[in-house]
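Trainee: These are the structures, in structure tokens.
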Structure I
Amino acid sequence: MAEQDDTYNQILNNAMVSDSNFLTDIILRECGDVFLGINSLIDVGGGHGGAARAIANAFPQMKCTVLDLPHVIAEAPSDVHVSFISGDMFKYIPPANALFLKGI
């Protein structure tokens, strides 16, 4: 539905960014040590990069990349600390030290 309705797509993306910002702060505070020693991370289905941005800010040495569908990445804001790749996780996930999947 998000591919077909721009308004719905924007509402969904904004909701996901808010959710990621809230949850990622808790994850970093309570379990942030799991990210120690990771040099590269792919946020699979990471939307507009809310979680990846928070992780990159907490661990500036880490290369954070968001992988999401083309219609999501097309609307993603540019960011100097997070890269965005358009793709389908069921076809290809770029190599990295770790994958981050917020919800399954």
Structure II
Amino acid sequence: MLLLAMIQIMVQPGQALTCGQVDASLAPCVPYLTQGGNPAPTCCDGVKNIKDMAANTADRRAACNCVKNAANRYSNLKDDAAQALPTKCGVQMSIPISRTTNCDIIN
């Protein structure tokens, strides 16, 4: 029974992407986003993870809003570093890292 419960918790179809997941994925990026330079490999792994988790429009919009909220928590976030993050990590994704993105237009 315990095993079945654990499997159901891990595999819940339709489960929406959460800001906790996005925040955890981007946490290693904070030094790069606030100081510049180059993102750490763990940061790029997090960016790839967000892209993989955001498999549909609803998840991409949710991730966008989470990213936007996270960006607004850091007054010293460098906008140019944030915008360049996916490119620096070699990830093509439609979720911009910005304080001002209109997430409702994300497809």
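Trainee: Percent of Cα pairs over 18 Å apart computed as 44: which structure among I, II?
Mentor: Of the options listed, only I reproduces it.
Trainee: Assuming -12000 is helix-only ellipticity at 222 nm (-39500 (n - 2.57) for each DSSP H run of 4 or more, over all residues; to 500) as calculated from a single structure, say which of I, II it is.
Mentor: Of the options listed, only I reproduces it.
Each value in this text was obtained by applying a stated rule to the coordinates, not by laboratory testing. Treat the numbers as computed from the prediction; the structure is a model and nothing was measured.
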